[in-house]
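Participant: Structures given as structure tokens follow.
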Structure I
Amino acid sequence: MLYQMYEFQRSLLSPLSLWAEASARVFSAPGSAFARLPGAERVAAGYELLHRLGKDYQKPRFDINSVQAHGHEVPVVELEAMNLPFCRLLRMKRYTDDPATIEDLRDDPPVLVVAPLSGHHATLLRDTVRTLLADHKVYITDWIDARMVPTEAGPFHLSDYVDYIRQFMNHIGTDSLHVIAVCQPVVPVLAAVSLMASNGVATPQSLVLMGGPVDARNSPTGVNNLAEEKSMSWFRANLIHPVPGHFPGAGRWVYPGFMQHAGFMAMNPRRHVSSHWDFYKQLIAGDLEDAESHRRFYDEYNAVLDMPAEYYLDTVEIVFKRHLLPLGEWEIDGQFVEPSAIKDTLLLTIEGELDDIAGLGQTRAAHELCTGLRKSKRQHMEVEGAGHYGIFSGRRWRSQVYPRVREFIRQARDNKTKS
């Protein structure tokens, strides 16, 4: 019922949001007589702020049209490499007709970036992908909003997520593949590689785990505490709702995106209020560059998707409540997940010093589980001063983290060649 009420409220606010957007343009357009009225800047700023607070945020685009690679400006085209009911595998393909450029790009290693299925869309990793494209052939998982998946597709559990990752890796080919898991997928990606190793299937050359809850008992954060404090029945009763009738996935049980967004905002409400107030002042002052930066950030941050209920509840129970992976008790399709089976995949774990989502030690715990890897095949990096997003996006990612990741991938490739 809550989801239906939210959609009803959104439909009521939609005309107001559109009116506010039109009014903002009327009082700010250079050729408008209203823009010359005293106080027009404040009126326009107020209307735009009202519009952005009430608008419906759609899934953003990657909008990576070209990159600098090996000294060349190379066009980038987004291709669909594989399509499953709950996820698309995208290839960010670099194109060129220049023989010299083709030769430079030929030996770049393929990288699969596994984006989180935890509220935001895969486009949250736009900076990650753009940076990687300079030296790699990049694939990324693009998870589909569960409200857009018809119920005929069936349920989607955490074990299905693990299976999707295995399918994607096999599709690309593991012989030369390097996998980067960011945040939530750290656990299912480690599980997928572990099961492949246990079954004698070839595993990727390297595995980079960034800011994920391998062992959520270490340095627990607010996210971990919530999972510990509330019962599974509380999560089912308060966070799980059916998709309303006007969506393709009508009747599917989900953890709605709007509730996840409310949780994101509640984690640091003062910062968001301050950011919107600063945006209002920037519009008044004509500081268009900073105002546009605010728009880009919140266009991404406010665009959220619904998660399948089965998957979300599995994650809460398996990862945050029962800690089955570090305890060695996680069983998928009758087979235990044993990271110790991994022998040939080099491991790099990365944590942010100030991460308030996956605390220090949660990702590094993978080293204690991957006992089949010699120390020479395992590395860890702690990024000083970085929060959760700083390890995969922004200045620290580009200047500190990425050079280490790039070098690690080259080391893994060289190690494979020697062996």
Structure II
Amino acid sequence: MFTSIFVVALVLTTVGKLWLSSRQIAHVAAHRATVPARFAERVSPAAHEKAADYTIARTRLAMLGTALATAMLVALTLLGGLQAIDDWLEPALRGSALLWRELALVGVVSVIFGIIDLPIALYRQFGLEARFGFNRMTLRLFFVDLAKGVILGVAIGAPLLSLVLSLMSAAGNLWWVYAWLVWIAFNLLLLWLYPTVIAPLFNKFEPLTDDGLKTRIERLLSRCGFASKGVFVMDGSKRSAHGNAYFTGFGAAKRIVFFDTLISRLSGDEIEAVLAHELGHFARKHIVKRIAWSFAISLAAVALLGWLAQQPWFYLGLGTDPTIGMRNVFALLLFFHVLPVFTFPLSPLSSLASRRHEFEADAYAAANSDAGDLIRALVKLYEDNASTLTPDPLHSAFYDSHPPAALRIGRLEILSQRPRSNPLIPQPAT
């Protein structure tokens, strides 16, 4: 019975993703030749066509990724792939501790998926991104990043996985409560370590040296009551021509990071407006809300996993033999590979919440800087990143965490026409 439910859900999800991608391609292609009226004086026809072509190419690659992911999932479950891998490992690890066999199974599955994904990742970087002028990464740097990621994943993931599997074996029926607490602690630790330990493994971060821009930023931070450990410029240009800015860290370890590509492209007024938008996320407690929401969702997920792990039909329905020894690791692998099949229809809810936060951050930026400067900055970023101005509304509702460009700029134009009052001065962000 569960096999049938899974097959129906998988078919609907896969067909739904491919249909949404087809809508996106058709919609963007239909509007390729005409720049939307709101952007006609700001974006050139050539830039608009480039954004359309880039979006279409990315969407086609995503369709290939969807088909490949579905095939891999079917092979892992319905065709008995996971069980076959365990059967292959069992003679080699006979006599070893159960935990080593469990870790080996996760490792082999991860390596197989990584090898299958590698050609798409290479094409994305050195084919698609290069064709549109965005790639600045060398093949050597690609594999250095890959090696660092694997080493970091093993160093962090193996101890965490070992602890969770140990809890599943020894903590009784409520193991999932303890596992959830471990997950919370792990994520908070990563938030704290990321700015100073993890991120510098991949990029260089140097303090902002432009005194004029630094003074402007410090005034904005003071005006908004925001405390930071510094403003840094990241060498994003060694990998890509795309530009961005973000906050990282948690609590007193927060820091502001600008891509060097963004610094070179935007004016001081525009950078201040972009920063004001990011500050809006902290002032409106979006970061804390997202963390709390993710913890609540993870609690529901591990509670569901705790129940499914005790149901023989869950294993049998997904092509594995629920032997006592490997039941725990089978439960983990099956659950986290299968869950997205059932949760995909809920994607618009997540996108809607994220878009609401973006609108609130834009409003905050308009109150604490100049809405016109933010509009100009966003248009430059849309153009530089080849972001389509005409996404399919339904595809966007499922996949886009930010509002469509026309809607976002339209709201900012309304805010720019309002007389500015005294800047909002919220309590310091946490």
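Participant: State the single structure among I, II that was used to calculate mean count of other Cβ atoms within 10 Å over residues 89-96, giving 18.5.
Facilitator: Values: I: 18.5; II: 11.2.
Structure I accounts for this read-out.
Participant: When FRET efficiency 1/(1 + (r/R0)^6) of positions 145 and 169 (r between Cβ atoms, R0 = 41 Å, to 0.05) is computed for each of I, II, which one produces 0.95?
Facilitator: Numbers: I: 0.95; II: 0.70.
It must be structure I, since only it matches.
Participant: Suppose Cα Rg over 2.2 N^0.38 Å works out to 1.08; of I, II, which structure was it derived from?
Facilitator: Working: I: 1.04; II: 1.08.
Only structure II yields this read-out.
Participant: Work out the source of -12500 here, i.e. which of I, II gives that when helix-only ellipticity at 222 nm (-39500 (n - 2.57) for each DSSP H run of 4 or more, over all residues; to 500) is computed.
Facilitator: Details: I: -12500; II: -22500.
Attributed to the structure labelled I.
Participant: State the single structure among I, II that was used to calculate semi-axes √(5λ) of the Cα gyration tensor in Å, for residues 241-368 alone, giving 37, 24, 13.
Facilitator: Checking each candidate, the match is I.
Participant: Please state which of the structures I, II yields 24 when relative contact order in percent (Cα under 8 Å, 6 or more apart) is computed from it. Walk me through the numbers before you get to the answer.
Facilitator: Working: I: 18; II: 24.
Corresponding structure: II.
Participant: Then there is this: Upon calculation of distance in nm of label points 7 Å out along Cα→Cβ at positions 121 and 265 from the atomic coordinates, which of the structures I, II produces 2.0?
Facilitator: Numbers: I: 2.0; II: 2.5.
The value was obtained from structure I.
Participant: Let me ask another. Among I, II, considering only distance in nm of label points 7 Å out along Cα→Cβ at positions 33 and 393, which has the greatest calculated value?
Facilitator: Numbers: I: 4.4; II: 2.4.
If we compare distance in nm of label points 7 Å out along Cα→Cβ at positions 33 and 393 over I, II, the biggest value is for I.
Participant: By the measure distance in nm of label points 7 Å out along Cα→Cβ at positions 17 and 345, tell me the structure among I, II with the highest figure. Intermediate results must be reported in sequence, preceding the final value.
Facilitator: Details: I: 3.9; II: 1.7.
Sorting by distance in nm of label points 7 Å out along Cα→Cβ at positions 17 and 345 in descending order puts I first.
Participant: Distance in nm of label points 7 Å out along Cα→Cβ at positions 73 and 289 was computed and gave 3.0; which structure, I, II, did it come from?
Facilitator: Details: I: 2.0; II: 3.0.
Label of the originating structure: II.
Since every read-out is calculated from the coordinates, none of them should be taken as a lab result. These numbers come from a predicted model, not from an experiment. Cβ atoms are built from the backbone, for glycine too; each structure is taken alone.
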